[in-house]
Structure P
Amino acid sequence: MLSAIPLGVGLLSRTPLAKESGELAPSDAIVIGSIAADRYGKDGPVLMLIPGLAGGAWSWSDMVRRLPPTQEVYALTLAGFSGRAPVKAPVVDKVVADIARLIREKRLQQPILVGHSLGAFIAFRVAIEHSNSIGAVISLDGFPVFSPLADVDAVGRRAAADKLANELARGKNAQEFRAALHAFLTARMNDPEKANAMTEFSARSDPDAVAQYIMEMLPADLRPDLGKVKVPILALIAADSYKRGLPDAEIRSFYRRIFANAPEASTLIIHNARHFIYVDQPEAVGAAIEAFLAGLRMSRRRSC
């Protein structure tokens with residue numbers, strides 16, 4: 001059933017922000033097909049962090065620093081992003097299959113998938129197709145259907161995808177691509193300096209690969225398949241993102257409809273945050289994740 005969850009403090013709030021903490025070194029670097037994973041720590045539960053459009057393992061550096069140093073984390077970079085070579089379409093199908101393969105080959109026990117935007121969409125795909133292999137999904141302002149297109153038909157979603165792909169990436173040279181990314185990021189987070197910094201990393205991505213991910217995600221609607229997800233979902237919603245300006249009650253009602261077919265979905269609104277919710281409000285996001293994980297631990301103890 002859909003519910004709100006309480007906020008706690010601690011797990012992701014113990015260490016300073018990334019810029020104050022120096023470099024983190026992964027204990028292992030793994031490449032499986034269309035994905036690369038930086039591994040940190042060795043203690044569970046395993047967190048698998050899936051970045052959004054043109055992101056990479058670097059996207060999660062602040063979150064990793066806020067975790068206990070022994071926490072086992074797999075921070076992913078997808079094909080075509082952050083200097084990694086692109087793969088032929090369909091890209092999302094390959095990424096989903098390779099995440100499942102990573103879980104199998106590394107014998108990960110019920111990892112928690114944490115995804116932002118595109119990464120959340122991919123996490124939902126994994127949860128639908130490989131629900132028995134994972135422990136939960138935490139989505140950071142990412143949804144089973146692109147929120148602004150939730151009430152648009154397939155033809156309209158396809159047209160919107162074409163428009164965004166052209167505006168952001170398709171056919172652009174390096175300078176045009178960087179400028180488009182900068183405008184995209186600046187509009188979606190509170191701190192212009194952080195947008196500037198993220199642009200430098202995101203611009204290493206392949207423009208045509210970025211366009212292809214857009215063309216595979218935006219036309220899709222996973223809502224009818226959410227009933228196949230047998231694990232808990234926590235959806236963190238940025239108040240100043242897709243439904244900016246609406247009262248909480250309307251935002252909550254909209255997203256409850258989005259997750260109506262998901263048997264174990266919880267939603268939580270994070271205030272003073274745009275689309276890059278974990279960048280704008282790392283403390284609140286960390287507290288929400290901690291509370292959710294604590295609830296999972298309690299539930300598993302009851303079932304033993």
Structure Q
Amino acid sequence: MPTEPTTLSPAEVLKDVPHTPGAPKPDPIVVADGVIRRFGGMTAVNVEHLEIQRGVITALIGPNGAGKTTLFNLLTGFDQPSHGTWSFEGRSISGVSAAKVARSGMVRTFQLTKALNRMTVIENMRLGAVDQPGENIATALIPRLWRRRETEITAQAEELLARFKLLEKRDEFAGSLSGGQRKLLEMARALMTKPTMIMLDEPMAGVNPALTQSLLGHIQALRDEGMTVLFVEHDMHMVRHISDWVVVMAEGRNVAEGPPATVMNDPAVIDAYLGAHHDTDLGDDSLLDEPDSPEPTATDGATEDR
């Protein structure tokens with residue numbers, strides 16, 4: 001469950017944290033040490049030390065191939081490291097399966113949405129809930145043992161769908177949703193577990209601009225309710241707008257940390273993105289006009305795994 005929102009603002013909580021890679025945090029929810037992931041002769045992740053502060057929005061940025069998604073996969077149990085340890089809320093989860101990590105309170109979404117296309121929106125939502133007696137083969141045969149819990153799960157799902165403005169799509173197949181709507185569905189389904197921390201992998205990729213502001217508002221609302229948010233994103237304007245703290249990766253390492261405004265002007269960060277163009281503002285619109293690789297469109301997101 002999310003922690004009670006602190007009376008201090010994120011800026012106040014983080015004001016004394018050094019702007020250096022691996023900086024210690026006042027109340028870290030995730031601590032990683034010596035995390036290395038190699039693929040053959042290539043080292044995709046080599047993070048000496050990383051702490052994620054509880055109850056704030058942390059952005060994980062870096063150029064393509066920096067190791068951001070690989071680090072996500074490691075922390076959430078979708079991949080195994082070559083070396084290293086990490087903990088969540090003081091408990092080691094190194095090498096723990098993805099299912100157990102999710103049950104511990106850390107959930108994630110994916111860059112390419114994982115909605116089950118041939119199931120309805122409400123059915124997708126129900127799958128995300130925990131403590132379902134109907135999943136047990138013995139109790140599944142006796143409806144009175146699971147019907148009350150299914151009613152509770154359905155009510156929780158409908159409340160979240162209403163919050164994400166998807167309730168009118170309740171009985172439609174998930175595969176019929178647009179790319180942006182499927183991003184919203186995946187985020188809503190993740191919240192069915194009532195997590196402490198949510199990790200979002202490129203939440204804006206493939207999202208129609210009309211839905212962007214809605215997604216930003218939902219992410220900020222999660223933090224305001226006491227949840228910890230860690231997200232990967234290439235949109236520097238989004239990062240500057242909603243993140244409280246930024247961690248920068250390049251060539252598998254965390255090379256910089258700090259508040260968004262500070263990080264955007266860090267020569268090491270500009271080097272990682274642009275080479276030696278130290279006089280360039282990473283928040284400049286012109287840098288977003290011709291990205292290194294085209295982002296998927298909303299249409300692409302709606303058809304990527306049909």
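Have a look at P, Q and say which one yields 21.1 for mean count of other Cβ atoms within 10 Å over residues 124-131, as calculated.
Numbers: P: 21.1; Q: 17.5.
For mean count of other Cβ atoms within 10 Å over residues 124-131, the value 21.1 is produced by structure P.
Thinking of P, Q, which structure, once relative contact order in percent (Cα under 8 Å, 6 or more apart) is computed, gives back 26? Present the calculation step by step, with values, prior to reporting the outcome.
On the way: P: 22; Q: 26.
Attributed to the structure labelled Q.
Can you rank P, Q by percent of Cα pairs over 26 Å apart and just name the one with the largest value?
On the way: P: 40; Q: 47.
Result for percent of Cα pairs over 26 Å apart over P, Q: largest is Q.
Of the structures labelled P, Q, which one yields 12.0 when mean count of other Cβ atoms within 10 Å over residues 140-147 is computed from its coordinates?
Values: P: 24.4; Q: 12.0.
The correct label is Q.
Matching task: 1.2 is the computed value of distance in nm of label points 7 Å out along Cα→Cβ at positions 84 and 204. Pick the structure from P, Q. Present the calculation step by step, with values, prior to reporting the outcome.
On the way: P: 1.2; Q: 2.5.
Structure P accounts for this read-out.
Ranked by mean count of other Cβ atoms within 10 Å over residues 68-75, which of P, Q sits at the highest value?
Details: P: 18.5; Q: 23.4.
Of structures P, Q, the maximum of mean count of other Cβ atoms within 10 Å over residues 68-75 occurs in Q.
If distance in nm of label points 7 Å out along Cα→Cβ at positions 76 and 252 is computed to be 2.2, which of P, Q is the source? Show your work: numbers first, answer last.
Numbers: P: 3.1; Q: 2.2.
Answer by label: Q.
For helix-only ellipticity at 222 nm (-39500 (n - 2.57) for each DSSP H run of 4 or more, over all residues; to 500), the calculated result is -9500, so let me know which of P, Q that is. Don't skip to the answer; put the middle values down first.
On the way: P: -12500; Q: -9500.
Checking each candidate, the match is Q.
Readers should treat all values here as calculations from the given coordinates under stated rules, not as data from a laboratory. Fair warning: this is a prediction, and the values are worked out from it, not measured in the lab. Cβ atoms are built from the backbone, for glycine too; each structure is taken alone.
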